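Multiple structures follow.
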Structure 1
Amino acid sequence: MSDDPRPSANRLAQEPSPYLRQHAHNPVDWYPWGEEALARASAEDKPIFLSIGYAACHWCHVMERESFEDPAIAAMLNADFIPIKVDREERPDLDLVYMTAVQVMTGSGGWPLSAFLTPDLEPFFGGTYFPPESRRGMPSFHEVLAAVSDAWQHRRQELEGNAASVASHLAGISNRETGAELNVEWVSHAALAALAAEHDERRGGFGGAPKFPSPSRLFFLLEHARKGDKARSMLARTLDGMAAGGMYDWLGGGFHRYSVDRDWLVPHFEKMLYDNALLARVYGQAGLAFGRGEWVEVARATADYLLREMRGTEGAFFSSTDADSEGYEGRYFTWTRDQVRQTLPPESAELVIAFLALGSNGNVEGEASVLRPARSLSEVAVELTILPEAAVEMLARAREELLAARARRVPPATDDKRLAGWNGMAVWSLAWLGAALPEPRYVEAARRAATFLLDHIQLDGRLVRSWRDGAASGTETLEDVAWVCAGLVQLYEAEGDVRWLASAKELISRRLQHYQGAAGTLYDTPDDGPRLIMRPRNPTDGATPSAAGMLVATLLRLSALTEDEKVREAAERALRAEAAVVSRIPATTTTLLQAAEETRRPPRTLVVVGDPLWEATRRLLAVALREKPAGCALALSPSVPVPAAVTREVPLFLGRESVEDGLARAYLCEGGACRLPIEDPGTLSFALSELPA
């Protein structure tokens, strides 16, 4: 007889997703999304209860403890519904469809997502988190289940009418009008004005609490900050605010998901791969572009965190870490004064306590605080009569000791599935950082992750969305194709190995046709993918930059590098298809808008010829990556002379195949007009600064 008090495992125990496995011992008779569950719903004519969440979702865990572990709730779900649990990171297509439906029905959305569907998969009622008891006007989950069950048995026609109405609305979203003209200059000004209206002038960021990092907006501001003071001011205030607040992990590097307050002080403590990959690059690019060494250090610390804590032995990156440990949100990351004193020598402890302004009242809960600098180190050194140089060394040692002590705590759970699209983001970020800083180990990390993507996450001619413990799961989406291609092209630009470019071209030639409709529209799911009640199409930015926008930008760069006009035409068709949306809501479509800005002019290219191992080549490459506009395609020779096979892939090298030993040469062109060859990094920097915005 087993001593395990938990119920016997349900079907989710066999799933590769860590999130689904977290629910494997619920008394709910969960199914994963699949034919078995859908066939049973149809055969028994029962409604489906669809619960969508993810491993790092705090309120998903709360609803599990309160409701899905409750035997009475489980009995209702098992008797009257077909309960299906979905990991939104594994199946973002299902999440997008049913999140859109719940937003249509209720006006809001979030996770956990709770939707009720007909056996034909059409949603008729939904919400997000439901409490175990009714509170503040919100019905209890028990009441919701009882009401839906009663309505299904006695007012079925009304529910099916609701479902038909929602399905019609979803079809309208998927098939909205396409083909308008886009006035890029006017819309860019409108986007900047809209961002300025939302910008928090005192604290940085956009809007009030909760406050999110919004990487897509930061990349848009970064590009405009090179030419405009207002964009530079918004960017700087936001980067300063996030780095100074508790959302940035001062001890271990990396960023938490978002801030629950306007001051960036108290975070929601989960950490996501996509946030950290994107923020590492935006801090690195901005720091190098504007001479802000402290931003570069944030970029390095964030990249180091990814390599240290978020990478598997094979080189691919994990998805996320949880907010909770030992049953409490943030426990792993917060400290009291007494804990600091117990960990550090007395003099170091007092320096840290003064520098971070740790008091008897914490900034999170009780005496606990997130660690964030609150005073200047020089001021604290004077107060404690410590020499400034000694204070710097003491603080560095103290951070190492505190980090080592934190590592001995019970850590938050890690969702260690490897997602294709999110790993593409990591490759895109680390390859750029590694070549621009330069920091070779970042390029090596990008290379290993890219190799994993190409060697392990391809199945039957398409990308597999998710991989864990040798098992592939999920279904390919536009995000995967867009970001894997973007990462491969960026890795080519960082080290000159043409196999990365060839792999991106092959993926585009194989998969683009399955995502792009006749009118140019880029859909989030392929036409050869699983059956859904609608084909989602979402050109807007969210927690990550728009997949459609990122793919368009990558297509434009591929076209410039390979001189393939068909690829450029595909990008321009996609932009025309979404022009009406970009014109209407420019501040939430900045990734597409940034790509559109590159179509106003002939393709811009920068060719660097020289052996990548030569110092002269590395110096020119670092300037090129730091200072070229985002849309300027970069071709780097893999060796000297450039092999004929490389010239066939990248015709930009024709007539530029060689350079004298130890030298490197850059060729900057716009359309058919090229400047004189450049060998001096300072001259290249000046030439890039003169390119029109």
Structure 2
Amino acid sequence: MNLKRLLTILCIGMTVSYSVAQKNAKEVLFTIDEQPYYIEDFNYVYNKNIDLIPESERDVKEYLNLYIDYKLKVLKAKELGLDTLKLYKEELSQNRNQLVARYLSSEKITDALIQEAYERSLKEINASHILFLLDPNARPQDSLKMYDKAMSVRNEIQSGASFSEMAKKYSDDPSAQENGGNVGFFSVFKMVYPFETGAYNTNVGDVSLPVRSQFGYHLIKVEDVRDTRGEISIAHLMLLKSEEGNIDKDKEVEKRIKELYKQLKSGADFEVLVKQYSDDKITKDRGGEIQRFTSGALRNPVLEDIAYALNNPNEISEPIETDYAWHIVRLKEKFPLPSFEAIKGSLKVKVRRDERSRVINDHLIEELKIQFPIEESRLLVKKLPSYFSEKVLSNSWKVTEIGSYKDSFLVKINNSMELKLSDFFGYVVGNQLTVRNFKEVPIAIEVLYKNFVETELKNYYTTNLEDLNLEFKALITEYQDGLLLFDLMQKEVWQKVKSDTVGYTEYYNNHKADYYIKEKASVLRFKLTNKKEAKKIKKLLLQGKTKVEVLESFNSKHTQSWLVDEMILDTQELLKDIKEPIKEGVYDFQHESEFTVIQVKEVFVARTASLDEKRDKVISDYQEEYERKWMESLRRNKIIKRNMEVLKQM
């Protein structure tokens, strides 16, 4: 993990998280140069981190000292102006923007949509539809006209007309002429959200009221509902039928596929036959394997139904015919439906990428409108379209084309943020590309104005989050302090220590005893439970045999139960068992039913490690001492007053 980010996170654990119910009257726990720090804050931090503190170190007075040290460091960073540096401000702004995103969605609505998606994923719907094509930016009167047409057709169906025939007659979906509007089985996320919702909210055999999507209005008839069949992995052998529909050629293909099926039933290798004969160029080189899929993914209901009808891995189907080929399917694996908890994360990602995200945004906007009242100049809003030409529909409108106009008040948010006509003009210049497909200026301006108000409403909310949301304010404070602490330690401690070769060399010379290396030995060790085998191992080692040669001298069935390793051991540890001065040679000993044979290959005499050998450790130790002394100087330069009576409340 990035060190700066890690330190920031650790600092978050050392700061307070405020609550809306925070007390107005706070009791001061301590002051630093008369600046107060409160018991509530400290109490929260202590209890928040109690599980991270070893029981032996949970003395509240000691923890208070750590907390004061932390606050001293933050103050020092500000005295050095580290909070004014460009890089600090940029990183803080980046962190703030990431935090803001959490507050721009309703968790309650998001969770409801996730739960809805999971419940829908448990069912598959077979539906038919009639599409009444309508531009997403159509005028209200055109939308109403198309809605009335859809209702008229629905009334005919309700009176007994065939849905399939009505789809062929009225649907703007070209495929309806062949399939009578039937789209087959589908599940969650497979259709646009309004269509999906319309289907899942309609009973089997019923026809929905007109459902509006980005394509227009739909009449949806639910033909069937079944339990979701889950994911499946298959392989297939495919022989293509003739493109021209030649009957004789197709009969020959049928004959060949049946011959291959006989070979498979007689024990032929499926993958070998696939590589030799399959016409599926994409899958033949991998044994006909088709990527794991769910119902509807292949867009071939016949093939899917045959695949799902297979029950056991490696089971093969009889030859089946589709519109374009003959197939033999082999089941590889069926995967059970995952639990809600297992896929909650992936569902959340899909919900936020899906059209459902509009539901989340719309809910947020409604909440913000309640929290922050909007006041509009109705006369000016009504007049807005008159300021724009048709160039706005081709992304070429400019403010200068308006001529002279009064920079009048247009809209006010929460009686504090006033937006003028010029603000809206600037928004249109930057966003007119979003209405390039509109047909009429008034409708385009109506949409742009709506988006403008919503954007500014969210901007007002996010700009003032520190004042509006105490939890957010606390999080931002945590990031501020964490970033400052990192920069402070980098400047005042880490960089200075690293470059202070004289300092850490002197530290090494004064603390050589801390870098004493005890006598050690390089050993080969065998552990086993057979005494006879242990004696044989010792004998072979005394004869000068290597580890490999020793292992080769035994049946592998014997050596499988042995523990054999090579390592460096402290000779003091060896003396517990060997009971004599350690030198190069072979030793053996027994603990209960376990026998150990050790070959000491080399003994390393005790000595003091050189600075080069322990440079990293020396620098680390020197840094610890340097920081301790630096911290002491911070304390000496500040007047710290503790209120121990308040501390007793904990």
Structure 3
Amino acid sequence: MERWSLKSRVVSMTVAVLAVLMLLLILVARHYSNIGLRHVLQEQQDNQVALVATQLDDKFELRIRILQAVAVQLADSIDSNPDRLLALARRSVALPASFDWLQLLAPDGSRIFDTRTPLARYPSAVDRTYFREIMAGAPHTITGPQLSRTTGRPVVTLSVPVLSADGRVVAVLNGGLDLQNRNFLTELASMRPMPTSAFCLVTLDSPSVYVMHPDTSRILAPARGARESCGEDRARRLWTLGPALAPIISHRGLETIHWELVSNLPPEEAYVPFANARPKVAVVCLVALALGALLVYVMVCRLLVPVQQMHRVVLQSAQDPDAYKALATTRSDEVGDLSRAFASLMEQLAIKTEGLHEAGKLALERKQLIEAIADRIPDLVAYLDRDERYVFANRAYEARFGWSVSAMIGRTVREVWGDALYDAYVAPNMALARLGEPVSFDYVWQSPSGPRTFEVMYKPVRDADACVAGIHVYSRDVTDEREELRRLEQTTLVDHLTELLNRKGFDRRFAEAFERAHETRHETRQPIALLLVDLDDFKDVNDTFGHARGDRLLGLVAARLEGCVSALDAVARIGGDEFAVVLERVVAPHAVDTVALRIVRALLEPYEIDGCVVRCSASVGAAIHDPRDSSSPNELFMRADTALYAAKHAGKGQYTLFDHHRARAV
């Protein structure tokens, strides 16, 4: 792909800006020109429509006066025969110049004469609105367009009364205008204010109809009244990128009748001057744009000469660090500032390049030292990239996985660990580490010498954008350490004399049993029981047989106690001669009674210690915890202790069970 030079881009952008500005200027000018032209045309057309409407009013008024004059003449001869009256009317009115026909009606609505056809064909006019208005005293009427009941043609009727000397209406004189004959109304259809514009005449009464229209077939067709446009009234786009232009419509109401004259000037004709001027304007704009582009090109070429020189020097600096010395650093303009800044930058770059070279050597030495230290560590140390591929691994990995370090680099954790270990241990923890959380987990490796436990830690490393860039991996064999910890912990939980749980071990086991009783579903939970065992007169045994035999007695007691309970239950020595038994999954209270009586009877049996027969009974106090209750472990212990206190007071070798209401002896 060919790269545009800076000169080409500057010229292109400048010419583009000039073109956009010129286009905006043309659009703004055209917008305001459209507004001005539309205002002038609207005013011109409004004046023309007003003139035509005034002429129509004058012609209606003239014809009313003609009818009124004829009515005066007919009033004097109203009693004459119809033929004489018709002859008088024909002499007084020029037909069809003023009217297409004349008609005289009697007060009963019958025809006295009619200039069109014989009277026998005429129905009565008594139901006509104009007839009723004249008979009611109207000085004159002009009807809206309607179909003649005689000829079936659209007509407009002008009516005046024929008055007697005493003011009575003795007849009604009608003058008709046939809307399909040539008259001053039908002349509107052929009148054109401009070649494609037109006039039309509509009634404003409801329903509104066309009185006259350029398309004569639409006479008496429904119109929109005051909103009539006499043609297309939607705005149309006349040329590309141009605005939508609406036709110029004028309205003017007639004073003599409730009609309105409408004129419609289509935008195609109204804006002809603009359409004719468009090619010339386009040529002028293109010529101006070409001259502007040439002038810009010449100016840019002169201005960019020093910039081009600097461009060549910068490109040469990649191979020749001293090429910057050819820059025109003595200029006082922006190019001189750039040249001096670039020269200073190159000088600093030379100094820093030397420093980076030395720092790189030092970093390499330190990297080798760190790798040597890591290779001597028995723990597994590695670094993973974003794709879980090994970037670094120490020598300990060779002994663990059987891979050479060079073979591991670039491989994924799944490839090194294998699918089974990866899915079981690595995958869930690696997902957390990739989210940025430090992770620690254990896994068991089946080594040839037996299972070994490893502790693995993932520590994410974030980049400058706080995104996880890699993960440090530390893995060490903790098998021996964990075994030692378990051994040490065991010594803290077991009584060394009896090898039973001590008080600390009892507290932990007691709490665990309490939690297990509440972990199962509510309907399957089973109670637990606590038995406290106290040896009777153990002090006398120590005083009589000595403390050594007393200690051996405690060991024998511990063994008998373990023999009285199941493997699920726990036995602990919680004091000098005090023991505790935790029974889990107690089915019923009588099960506790059975175990307690077994303990009492077992401990009543004599002991043989170093040839001496020793007898020592024990008292037992027990309490049962129902998981449905809200009592705590401490409350259960207190209840068992209360039962033990009651057994002690009841006599030696006794057992008492606490039942919330009273301690009952068994």
Suppose mean projected area of the Cα convex hull in nm² works out to 32.6; of 1, 2, 3, which structure was it derived from? 1
Check the numbers for distance in nm of label points 7 Å out along Cα→Cβ at positions 502 and 566 across 1, 2, 3 and tell me which is largest. 2
Note: distance in nm of label points 7 Å out along Cα→Cβ at positions 302 and 614 at 12.4, derived from one of structures 1, 2, 3, originates from structure 3
So relative contact order in percent (Cα under 8 Å, 6 or more apart), computed for just one structure, reads 16; which one of 1, 2, 3 is that? 2
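Rule-based calculations on the coordinates, nothing more; no lab input. What you see is a predicted model, and the numbers here were worked out from it, not measured in a lab. Cβ atoms are built from the backbone, for glycine too; each structure is taken alone.
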